[in-house]
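Got some structures for you, see below.
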Structure P
Amino acid sequence: MNRFLVLLALLAGAQASAQHHGHSHSPYAGEEVRDIKALSAQEQRAWLEGQGLGLARAAELNGHPGPMHVLEHGQALELSAEQQARTHALMHRHKTEVRALGAELVAAERRLDELFRTRRATPDNVNELTATIGGLQARIRASHLNTHLEQTRLLRPEQVAAYDRLRGYAR
């Protein structure tokens, strides 16, 4: 039993020593080489391409389909030519909007990164840029959610029910 306690004490001391001498790794290790430290290349691409990023999950999982998946399942949903055309137009309008907002968001993150990199960050400019970034995130999410609302209005109730079944949400 005493040997076990001594071994535990030695291991704890070795771990503390390693951490003290810089041998402990941050979960951020490797991210210091990123173009924009707060965004991976994949995250930047997602914002710039207007990807969903789960931002419309509240709509999607509560019976409000999105246009991309409606078009994917168009044949099974028996979309009319008008529904298909209006869904394509909705998706195009939405993607145009969120890609522009995503570009603004990535640019704002780049400016924030630049402020810290150049040691020019102040509470005032940090507050301003983070408010801008937060506002852009909110606008992008609202666009995704509102697009789902608009898409739902283009479908008949039985199409919405079929969509939920096709996507695996049927209760």
Structure Q
Amino acid sequence: MKDYTELSKFLALVLRHKPETIGISLDKHGWANTIDVLNGMKISMQDLEYVVENNNKKRYAFNEDKTKIRAVQGHSHSLNINLNLREKIPPTILYHGTKEYFLKSILKQGLKRMKRDHVHLSDNLETARDVANRRKGKSVILQIDTREMVKNRQKFYLSENNVWLTEHVSPRYLTIIER
């Protein structure tokens, strides 16, 4: 039986960060030719469809005829991908799961996109906890006052898989709610 978790992680690497790993390129909207992905990863269409359909975070999408595939968010900033995201008003509160190790820096500099296009936020505590718990160390959950951010003209976007995205969250909008 195939290890679909590892296959999904490798697909994330290829479609979000390093398409050159399998010798492909992404277009300006993040799309890759499905046949190129299949050949480069040495997998079947059935395997790829399984990963796309069963990924718990719904990270990937096919175009209508499945000739192209892309990650729906989380790209490295260096890839310069334009997902044509539309600005959207978020709920008044969003959450971010992280580790205590990063807390001092976050409380000083805020949440930064680092090497990605956006900071990733969730609209529910369970998702924030899940994100935080996947990494080693003590988990911390931050609450983000998006109402104030919107008042100050900060832009938000909602990805196809319901991840809230923004470019930066200043420390003044952060509250530690779980440690």
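In this comparison of P, Q, the computed figure 22 for relative contact order in percent (Cα under 8 Å, 6 or more apart) is attributed to Q. Here Cα Rg over 2.2 N^0.38 Å, for residues 72-151 alone is compared for structures P, Q. The highest value is that of P.
Where does the value -8000 come from, among P, Q, when helix-only ellipticity at 222 nm (-39500 (n - 2.57) for each DSSP H run of 4 or more, over all residues; to 500) is the thing being computed?
Values: P: -23000; Q: -8000.
The correct label is Q.
Each of P, Q could give distance in nm of label points 7 Å out along Cα→Cβ at positions 96 and 112, but the derived value 1.2 comes from Q. Assuming 1.22 is Rg/Rh (Cα atoms, Kirkwood Rh) as calculated from a single structure, say which of P, Q it is. Matching structure: P. Quick check: 3.0 is what I get for distance in nm of label points 7 Å out along Cα→Cβ at positions 64 and 80, calculated from one of P, Q. Which structure matches? Only structure Q yields this read-out. Here mean count of other Cβ atoms within 10 Å over residues 104-111 was calculated and came to 14.0; which of the structures P, Q was it taken from? Corresponding structure: Q.
Here, each number is a calculation from the coordinates, and none is a lab measurement. Everything numeric here is computed off the predicted structure, so don't read it as measured data. Cβ atoms are built from the backbone, for glycine too; each structure is taken alone.
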